[in-house]
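Next up, some structures in structure tokens.
No value in this document is a laboratory result; all are computed from the given coordinates. Note that the structure is predicted; figures quoted are calculated from it, not measured. Cβ atoms are built from the backbone, for glycine too; each structure is taken alone.
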Structure I
Amino acid sequence: MGFRRIWIAGLLLLASCQAPPETPPPAATLPGATPSTTVTLESVPWSEIDTLFASDTTLKTWADALDQSVVYYKRLSPKTQLTFGTHPVEAATMVKATEKLAHAARTMPPEAFKTLLTGEFQLFRSPGSDQKGNVLVTAYYEPLLHGSLKQSKRYHYPLYQKPKDMLEADLGAWFEDLKGKRLVARLQDGQLTPYYDRAEIDRKKRLANRGLELVWVDDVIDAFFLQIQGSGRIQLDTGAMLRVGYRSANGRPYRAIGKLLIQEKEISKEDMSLPALKEWLQNHPDQIDRVLEYNPSYVFFHKIEGGPVGNIAVPLTPGRSIATDHRLFPKGAPGILKTSLPVFSGEGQKPSQWRDDIRFVVNQDTGGAIRGPGRVDLFTGFGVEAEKTAGILKSEGSALYFIAPVVLQ
């Protein structure tokens with residue numbers, strides 16, 4: 001990341017910098033658009049997504065997701081402004097509008113609901129990665145791992161809690177133009193230095209024997225991808241279920257191992273997927289350390305109650321919550337996602353076909369690899385279908401819309 005302040009540039013030679021700590025959705029194996037901190041949402045007619053009202057008719061889960069955004073908006077100062085492109089709207093207005101949408105989604109017949117939306121709300125489209133609205137859609141899920149609260153021959157890969165010596169600072173507290181930039185470091189001989197990277201933590205054991213082990217799991221590959229997903233369930237050897245969620249990260253930049261293996265011609269771009277990545281790693285045990293350490297970013301966990309929580313600190317709703325670039329789009333905002341989803345037959349990992357899908361969603365999460373107006377991650381939840389969808393979904397040519405009160409005009 002480039003910074004305009006000379007002294008900050010000097011600091012970055014010593015310490016790592018990233019966006020504020022938020023739950024990271026999975027990183028796509030293909031990069032999205034070049035990150036930007038400004039984006040103009042285009043006002044478009046509702047007729048552009050007219051098939052939505054016939055396709056997405058079971059809206060209880062969308063209403064549930066909207067309820068969570070209401071919780072988020074009520075935490076904000078009523079005058080806090082959320083921005084739909086260049087159009088600001090106050091949090092107090094979003095509370096009323098989101099509550100109204102949730103109630104309507106639960107109670108109104110389709111035609112009445114359509115009339116309400118088209119009459120009282122305005123539709124905005126993301127410019128996408130090409131300024132023509134094209135968006136790449138991937139997905140993330142809540143994985144299941146096997147572990148123990150005690151280290152053993154089987155369970156010897158730790159999930160760490162946030163270290164006490166990891167220092168974090170929001171640079172926006174000093175400079176407005178650095179809002180959203182975060183410094184992560186540790187002190188060494190009185191000097192700031194970048195916090196340990198993946199190789200130092202996993203291979204060199206810099207955090208070992210410090211009481212930071214939250215739980216031990218039985219598979220290093222699953223532990224790595226849990227960090228990418230951001231949260232998951234651990235089936236303990238006692239029979240109990242432990243849920244863990246993202247607490248913080250080491251500040252190092254995220255680097256996609258899928259992109260590395262594509263560059264090395266180990267897996268083709270067309271064949272790249274989560275199952276393909278896992279299979280390659282399992283078949284090349286001598287390469288695991290090298291490939292995983294290509295990504296220096298490292299996630300720290302904590303125990304959670306209930307389901308995964310997004311970057312606005314509310315539970316995510318499977319099939320409805322999405323992750324976008326938190327710098328560009330209004331947090332908690334209702335939206336619409338137009339994409340293609342896989343259809344699976346039987347137990348196979350490959351889809352039997354792809355179907356067009358258009359659905360109501362809610363912007364409730366973000367991630368280190370979700371950058372630019374051309375990237376969206378759909379949260380698919382927990383279970384076999386959720387994992388298979390998240391593992392294979394890489395739908396280009398999709399579209400993302402946001403719904404705002406018509407008073408913005």
Structure II
Amino acid sequence: MERRDIVTALESLLRDTLGFGSELSLFIATILGVVIIATVPLLVIIGLIWGDRKFGSRVQDRLGPNRVGPFGLLQSFADLGKLLTKEDITPANADRLIYNVAPVLSVASVILVWAVIPMAPNVVGVDLETGVLYIIAVASLGTLAVVMGGWASNNKYALLGGFRAVAALVSYEIPMVMALLVPVLFLGTGSLVEIVEAQANMWFVALSPIAALTFFLASQAEVGRPPFDLIEAESELTAGYNVEYSGMKFGMFMAGEYAHWLTQGVLLAVLFFGGWNGPFVDRWPWLGIFYFFIKSLILFFASDLVRFTIPRLRIDQMMHFNWQWLVPLSIVNLLVTALLLKIIQELGFAVDLANSPGFVDTLPMTIIMLAGNALQVAVVLSIIRFRGKRQRLMAAAGN
């Protein structure tokens with residue numbers, strides 16, 4: 001299948017069908033491509049906010065939105081109208097430039113990530129060979145927006161929320177990056193398009209479930225979702241870094257958070273669950289968009305289930321979990337994956353995943369990789385058992 005991104009497809013349409021010149025076609029196609037890519041996540045989160053509230057209400061035995069429109073479907077539009085009409089207040093001693101740029105940067109960092117997300121065959125903003133590296137670089141802008149908002153507000157609670165962001169979000173980027181590198185090891189490329197195409201017959205979650213789980217947990221903390229939402233712990237920080245924001249500036253932070261949460265599920269689907277791959281996609285490529293969003297939404301609501309069922313951790317528990325467990329496990333898993341790939345190559349079981357081998361051809365490699373993951377899980381459980389036993393003995397000795 002010939003690979004074409006959105007801009008190239010639009011340029012061909014404008015040049016060949018409508019008769020525009022090459023330079024004018026490229027200019028208009030680039031503008032339209034940017035608008036399309038930027039609009040998709042912003043439109044999806046309007047419905048996602050309603051779905052998030054409804055899902056949370058069912059989990060916690062509540063009604064959720066049910067007054068504005070049928071089934072409360074217009075609640076998000078009512079909230080948007082409220083935010084648009086509220087007074088825009090800027091603290092007198094705030095750093096106005098940084099204060100006003102922070103909400104915009106929060107949303108922009110997510111939209112930039114979507115530029116390299118393949119939503120279906122030939123439906124991608126741009127196919128970068130360094131797509132994974134690009135995501136790592138751009139995603140950090142969201143953390144920077146949180147720090148900027150807390151710093152520029154001239155409020156001690158907002159500042160403390162920003163400091164927590166530095167400590168927590170930057171720390172959890174380490175295991176997230178280690179997990180992102182596992183699909184790159186499998187293929188030798190950072191192109192998200194090639195990563196999705198390679199999972200036509202075997203999803204990477206089967207090859208490295210530990211990497212998928214590590215990415216899920218680290219990204220849960222990275223986007224500030226419970227139980228890792230210490231950067232805006234209402235009981236301690238009166239809403240945290242965004243306490244001084246009102247009106248549409250607060251709305252942009254909220255939109256950025258929801259877009260980050262959706263992008264968490266999108267990246268997990270693309271990197272480990274086959275992206276747009278599914279039955280009959282080779283015959284009807286438009287089905288890829290359906291599979292892409294179904295997988296992303298399932299993973300989004302799985303994250304939502306964690307959010308509404310597990311209580312918030314303390315900041316020391318959050319940092320202990322990362323540095324004592326998640327970081328060592330992610331590093332060991334990356335090294336074990338590299339070692340197992342070399343062993344598979346020496347045993348003659350290696351297959352070229354870039355050429356989308358069949359399910360049976362990939363099975364020996366998958367079994368060996370799963371055995372390595374099972375061994376790591378066994379070691380982790382043994383360490384947990386040993387530490388728990390030691391703590392019980394120390395508690396008994398103290399009593």
- Calculated from one of I, II, helix-only ellipticity at 222 nm (-39500 (n - 2.57) for each DSSP H run of 4 or more, over all residues; to 500) reads -23500, and the structure in question is II
- Note on the structure: If you rank structures I, II by volume of the Cα convex hull per residue in Å³, for residues 94-221 alone, the highest one is I
- In terms of mean projected area of the Cα convex hull in nm², which of structures I, II is highest? II
- relative contact order in percent (Cα under 8 Å, 6 or more apart): greatest across I, II for structure I
- Across I, II, distance in nm of label points 7 Å out along Cα→Cβ at positions 54 and 198 reaches its greatest value in structure I
- Assign the value 2.7, calculated as distance in nm of label points 7 Å out along Cα→Cβ at positions 230 and 254, to the correct structure from I, II. II
